Every structure is written in structure tokens, then in C-alpha cells.
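A.B. asks: What follows is a set of structures for review.
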Structure I
Amino acid sequence: MSSLATEESKPPASTDNVAAVAGRGAIYITIAKLWFIVSGYGIGVTLTYLLSAEDYGIYRIVINTVSIINAVIVTGTYQTVSKYVSQDPENAASIKSQALKLQVFVGGVATLGFFLLAPVTASLLNDGRLTIYLRIAALITLSYSFYSVYTGYFNGKRAFGIQAGLDIAYSTLKLGFIVLLAWLGFGVKGSVGGFAIAAACVLGISVLLARGGNGQSSKQPVQLFKFQSYVLLFTFVLTLLQRVDLILIKALSSADATKASENAGFYSASADVANITYQIIASVTFVIFPLISQSTFSDDRSRTRGYIANTLRYTLMIMALTATLFSAEAARVLGIIYKEAYQAGAPSLRVLAIGILFFGLLFVLTTIITASGQPRISLTIAAITLIVSAALNALLIPGYGLPGAALATSVAMFLGTLLAVGYLWKRFGAFVSMLSIVRIVASAAAVYGASFIFSPKSKVMIIAELAMLSIAYLVALVVSGEFGRAELRLISKVLKRS
């Protein structure tokens, strides 16, 4: 999917097989992520029937709180393990063993800290009852700490099918245990406990699948921790970058607390839609990470340039469609999903849809930079982007409200993308060809203009219009020459097992 040669950079012919493996890997992981979304929605809807509104609110607060630290631990750990395994696959088992030893410290400290600080966290959330639930949730962090080692192990070995299978198994176990324990009457404790049980179960499955192997790696826990610490900090900064606009809307959009909360709700709805653009390409980063790590470790600059240029080309091609549709059809898209009141978020979605496109590019670019062995550069770029985003949001929200927040976020994301592009160009001389950018942008612009021709009213007709505009976008890519026989051959190779 991400390694088809362009005119500017043609890796060796053997990369055709790499393309097939990477493409299938992207499909496997995308399927796993889709099931994660569907099963998560199933959990949410089912719990609204099994728990009271108050208990469901408590459950969501607890899970959202622990998910912040879990996101940091998981990403930091899996990328670290994946990098070193992809560079030295013959000693993957030894690297895995060293990483597990490291997680006794990293995961242990994170879990213990979350457990001990539960009363403080509950107090900050103005509800002392949360303490017990937060302490149960700490068990999720403990399992995640070690499970992410195995995720990185399989990712580094390019065993994308096993990685995706584990994710699907986990989503299924989580759905089953959470719903079962809530149905049996265990309330919030059972729901949070079901989450923890599922995490422990998938950890056990991972241990069984990854057993065996030998080898002696020169990598010691301290070396792994040095790399991991930068990735952990980067993930934390990136998490804040995704939330800083919403936080500042709540703080600065209105002196009336109720109005500020409503604004936050309207903006959140718009952001959830815009973030689909980012989510649909997230699986690409799982695939490209070990490829870039291995090619840079072996100093294969030609192959690395091919991976970078084509990953960005396909990423931009995919995201341009959804970003264009969400921007051009903001009010109609929101109308399909939400109540009439949420139309207040339409002006911000028109801008934010483009901003999230740049965030998606920034995410892919910094993943490539980290995989190439420079997590400090990724951290620096993310930190600069966060500072700019916070400053612009603080400046624009008081006067321009939700559209001001969307504009501030979009400008900051664009700046961060430019910084990342500049670094990769300086180091590898790799980026998407200008001809591809012109073709993709022109195709998206044509679709944006075509959206004004139609004025559907019913939800069915709006969905039909979105489908027709998507087909028009593909036709425009074909007519422009950006999508042709070479892409069809690659798709055929991806779908056909070697």
C-alpha cells in the first residue's frame, strides 16, 4: 500500500512483495480498527440500557480518564519494541524479553501511581465515589503495559495478521465481559472490571502466541527506555494537541458556564466527525513504522525515500476525499448524525475538516521520523505545534468562538506539517511529487465545487449525494492520471496472497 515506486524514487523490484505484505497488513489492521469502533459503539449503546444514566456517566468518566495514560503507555511501548525488533528480527525474542523487564518498571510505576492517586483524581472530578472505580481501572493500565510489548513484537516482525487478530479478540472479549457483568447486575464495578478482565485475557493470549524463540540482542533495558521515554513524551504532547482546543473552548468561549459547556458539546460533535479523516489512515502508521525502521537502520536511502513518498501520496489521496466531503457538506453531515441543535458546529466543521487532514499528515510524518530513530525531533515538532495551537486558540476563541478554535487548530496543524515535511526533505530528500499534489488537490476542489450543485433534504438522499461525490473524486483521479493501471496492479497484488 505504501511502497509503490514513483518516478522520483524507485526502490528495488523486491519491494513489490513488501507492498503486498504492507497492503494486506493495512487491510488486516483497518478491519481490526473498524471492529474496535463497532464493538465500542455496541458497548456504549448496551450500557445505556443496563446502567442508569448516572452510572453510565460515571463509567465513561472513569474509562476516559484511564484512557489518557493508557494511550501514552501503549504507543510509547509498541513503537519502541517494534523499532528494535524490525532492525534485528533474528533476536526478536531477546528484545521482547528485555522490553518485558523494562515494563515491570514503566508499567508498574504508571499503574501504582494511578492507583495511589485515585482519591486525588476523584476529588478533582468532584466525586469521591470514583476512587474505587479508578483503582479497578488501574488494572487495565497494568495489562496494557505488557500487552503493548507483544503488539510491538508482532508489528516489528511484520506479523500484521496476528497483531490484527489480537486486537479483534480483545475488542470482542471487552464487549463480552463488560456487557455480561453489567447484565448480571454488577453495575459500574462490573463494567470497569470487565474491561480489566478482557485486557488480562488478551495479554495471556499474547504470551502464548509469542512463546519460544531465542537469540541474544545487544539492546539493554536502559537503551530501550531512552528511546521509549521520548515516545512517551511525544504521545502525551500529541494527546494534548488533540484536546487543547476543546479545553480552551470550555474555558474561554463564554463567561456563562452553561453556555461554555454547550459550546464544548457542539465543537466535540464537529471534532468527532472531522477526526474520521485521521482515523481512517491510522492503520497506515502501524504498517509503515517497521518498514521505515528497518530501511533506515540498514541505511537504504532509496527504499526509505520510496516508502515515505508513497505512504504520503496514498495517505493524502485518501484523506483529501473525506476532508473535502466533511468541509463542503458540514451541515448535512452533522444533520445525518445529530439533533438540530448541533448545527451550531457546522461553521467550525467546515474549517476543522481541513485542519484534521493536516493533523493526519502530521501524525504519519512524525511516525516516520520516530521510526527513523529520531523521536526527539517528533517530540520537538509536536511541542511547537501544541504551543502554537494553544496560543492561537487563546487568541481567537474569545472573539470568534467555535470557528476561531477551528481556524487556530488548522493553522497550527499546517505549521506542524510544514516543519515535519521540512525535516524529512532535508534528511531524505523525500516527499510527494508536486504533480501528485496538484492532481489530488484539483480533484478535491472539483468535488467541493460539485457539492454546491445538489441540495438534498432527506438523510437517504444526503448519503446518496456523498456516495456520488466520492465516485466523482475517484473519476477525477483517474482522468488526471493520478490513479491508474499501476495502482490497480498493486491492489490486485495486495488482495492476492503470495
Structure II
Amino acid sequence: MTDVSVHPLWGSLALDRASEISLQDQIIHYFREAISSGRIAPGRRVPSSRQLASEHGISRMTALEAYDRLTAEGYLFSKDRSGVFACTTMPDTFFLRSAGHVSGLVGIEGDLPLNAMPFDPDWHRLPLTPGVPAIDQFPWKDWTRLTTDVLREQPLDALHYGDPRGEPLLRKAITDYLGAARGISCTPNQIIVVGSSRHGVDMAARLLGLPGDEVWFEEPGHVVCRKLLEATGLRPVPVAVDQNGFDISQARKHAPDARLALVSPSHQYPLGVTMSLERRIELLGWVQGAQGWIIEDDHDGEYRYSGTPIPPLYALDRAERVIYVGSFSNLLAPGLRMGYLVVPKELVPAFLVMSASLIPIMMQLVLARFVSDGGLTSHLRRMRAVHHQRRTLLIEAMERHAADVMRVGEAPEAGMRIVADLIPSCHDVDIVRRAVEVGVHVHPLSPCYAGEPQRNGLILGFASTNEEHIEPSVRKLAELIRATR
């Protein structure tokens, strides 16, 4: 039975306002350590964000955002009208930080091994960072206007706790957008607003799997998602990805009794493969016959530059066995920290138990208007052109300056990154560590393999890098690789 008493140790939190570490990060560090070490036992209630803000003289927003991140990382969970509690299953040590270092695997795309590197929160601002859209093109004018409109109206509902599933206006806007842009038919009641796509994957995994269950998982795949599954007690089974995407025949061979699969069919991470229509139909046939579930991670599928768009699994599913995971952080800016789930009607009551949207209501209302007014559609249309140009410049720069050290295959049809194999006999992790020192941030490919790495390469982003910085950054990276071999 869950202990509903607040743990007494929370009062030992001491915030240093003179520190270079933000108050939000200090709160997060405190609860991570206290929960992971067992000083706050699993299932114990922690103070509400309002109580935490009042006792420590901080803004409610700071407390809410800290709890949102802790919830997304799997340390806390909320119960409607009951409070916030320490999770009973802890994340793996890849989330823990200590003395300026981090253990294990974290990062924008979750595949950068930082355990041997000083932690620098400014890495994501460096050129060639994967997984970040063109935030220099953020629609500030429209966003400012909509924010002003919302604040001028002084909506009283925005000052209350709000709907734990997310604000109704935002869920309605998401429903309309998905119907028009992705061919997904759903109702606002099926939408759950979450802090990030990772938060959505974690929530779905906890509800649909039991400890010890096998889960089909892409190989190579998203490291953080694999760690999230492991942290819930599930057993990810690596399934090879080929030119047609996730190989269902291999999945049946390696884990015939599995009833849960986590896939990214629109734009697979990290290889960028699009799952063929035949494979999608085959996967849906499996899930219906097994009476299992598919978690479809579609966090950057809207950024597509060539090829014929294929409907998401959710849009093809007639048995209602797919949970769709989307993200506004990848579409607009990672700082929004906002994603969403579309869940089958049958699962809505179960997901409501774990729903606890901690995203500020004002932010949700602004985003709702941005989406419903057509701002998101217009922005994505512009960003496809910007991203396409930057992708072309990156590939051309690599052909001119790095053809002897990096081999790039076909240009990706979607997404915000490319994968390049290293030609010299140098390890991708070593290159990544040294690249940061010369002002370039790329990710290694080999840690994306759960088993023996089949490829040694780099994951390079193009979307967030200004055009004038792409070629110089490629030259730096190529020179570094030549000096390393």
C-alpha cells in the first residue's frame, strides 16, 4: 500500500541562490539523489509544488518545471487529487549526475555517452547537434502575439490546477491537426498531454507491460528509450532494422511470446529508415493476433523532404492496438517540453490514472491557439524548406571535405540528422568526446546497439545549424578524425 505521508527528509533541501546551478536544477539533483539512494522510499509522497515553492521562497513555475522533469525521467508520478509520489521503480543510473559528471547515457537524442566527459549544458548550442529543429527560425512574432492575447483575457481557468490530461483547447487542437496532417482519426478524450515524447513512452510502457515481459525494440535504437523500458522491469529484445525498417520476421524468431513493441516507423532512430507499407501491415497483423500493443514513436515524422508519405501505424490500425507518441518539442523547440499521446478508447481510463500534466496552463493555451490558427502548419512548411537546404549543405560539405574519413549513404527522407560511417579505425565515442573540445557536437552510433555494434559512425544534425556554420564545422570534424587515426 502506498504511504501517503510526506517524507520528512524533503525539508533538508537547501537552495543556494549564489550558485551557478539554477534553482530548478538544484531541486532536481536533490530529489534524484534522495530517491535513488532510498532516503525517500519508493511510494512516499513528496511535497506539492505549491508547498515546495512556499517553503523555499521560489516561484511555483520553478517547482512545477522541476517536478515535470523528474516525472519525465521516472523519479516521480502523480495521482489525481492525491499528490506527487516517488516512483516504485527507479530509472537506471544513466540519469544520475555527480560533481560535474553524468553516469551512463543522456543527451538530446539520448545516445551520447558522457560518463568520461565534463557535463556542459551548452553542448546543444554547438553546430551539428542532432535532434534540434531550426530554433533560430522560431515564430517569435506569432508566439508573442498569441501570448499577449491569452494574458489580456486573464482566463481564470489558467490559474486553477487544470485538466491532468492537458487543457481541453489544446487537446482539441491536436485532434484537428492530426486529422489534417497525419490522417489520424481520434477524439480529444484520447489525447494525453505529456512533458516529452520520452515521458509518453515511459507512461505507455509502465501501463502496458509487466516486469519481465519481453518488448520488441529496434536495433540499433534509441538508447534512452531502451533504458526507460529496462527501468520499468521490461526486457527489450533487439530486432534488426534493414532498408525496409523493423524486421517482423526476426522479431517473431527472437521473441515469439512478446506482446509489446516500441517502433519508430516514420523515421527510425538513428538510421532514418522509413518502414515500408508491407512491414506496417505485417506488424499490425501481428499485434492483432497476439492481442498485444504497439507504441509508435513519431516524434519527428512531420519533417519529411522526399518520397511518398506513408500513414502512421495508428492511422492504419483497425484493431485499436497502437499508442501514438508525438512531440511539439521536436517540431518547434526542445524548450517547450511538450509532447502528447493518442491512446485507444479502451485504454483511456487506465492512462487517466497516471495522467498529470505539469506543463503550465498558459503555455498550453498559447500552443492551442498557435495550432488551431494554422500557425503550426505554416511554420512546418517553412521549416521543411530551411531544413532541406541545411541538409543539402551538410551533405555537400561532407563530400568536399570529409569523403576520406566519413561515408554517407542516401540522404534521409525525413528527420533532422544523417548517419555517417567512420572510415578510419578510430572509435566513434572517442571522436565525439574530442569533437566537443573543438566546438562541434555530434553523437556516436555504436552505443545505439544493445548487442555488438555493427557499425562505427557518427550522427550529425543539420536542422539547428545556421547555414554559414555548416561547412566550417564539417572541416573541423574531418581534421579531427584525420588527426585521430
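Here, each number is a calculation from the coordinates, and none is a lab measurement. Keep in mind the model is a prediction, meaning the values are calculated, not measured. Cβ atoms are built from the backbone, for glycine too; each structure is taken alone.
A.B. asks: Of the structures I, II, report the one carrying the highest value of distance in nm of label points 7 Å out along Cα→Cβ at positions 140 and 236. Before the final figure, lay out each step's value.
C.D. replies: On the way: I: 2.0; II: 3.7.
Top value of distance in nm of label points 7 Å out along Cα→Cβ at positions 140 and 236 goes to structure II.
A.B. asks: I've got another one for you. On percent of Cα pairs over 36 Å apart, for residues 172-467 alone, which of the structures labelled I, II is highest? All intermediate terms of the calculation are to be shown ahead of the outcome.
C.D. replies: Numbers: I: 29; II: 15.
With respect to percent of Cα pairs over 36 Å apart, for residues 172-467 alone, the highest-scoring structure among I, II is I.
A.B. asks: From I, II, which structure was helix-only ellipticity at 222 nm (-39500 (n - 2.57) for each DSSP H run of 4 or more, over all residues; to 500) = -12000 calculated on?
C.D. replies: On the way: I: -29000; II: -12000.
The structure behind it is II.
A.B. asks: Looking at mean count of other Cβ atoms within 10 Å over residues 196-203, point out which structure of I, II has the largest value.
C.D. replies: Ranking I, II on mean count of other Cβ atoms within 10 Å over residues 196-203, first place is II.
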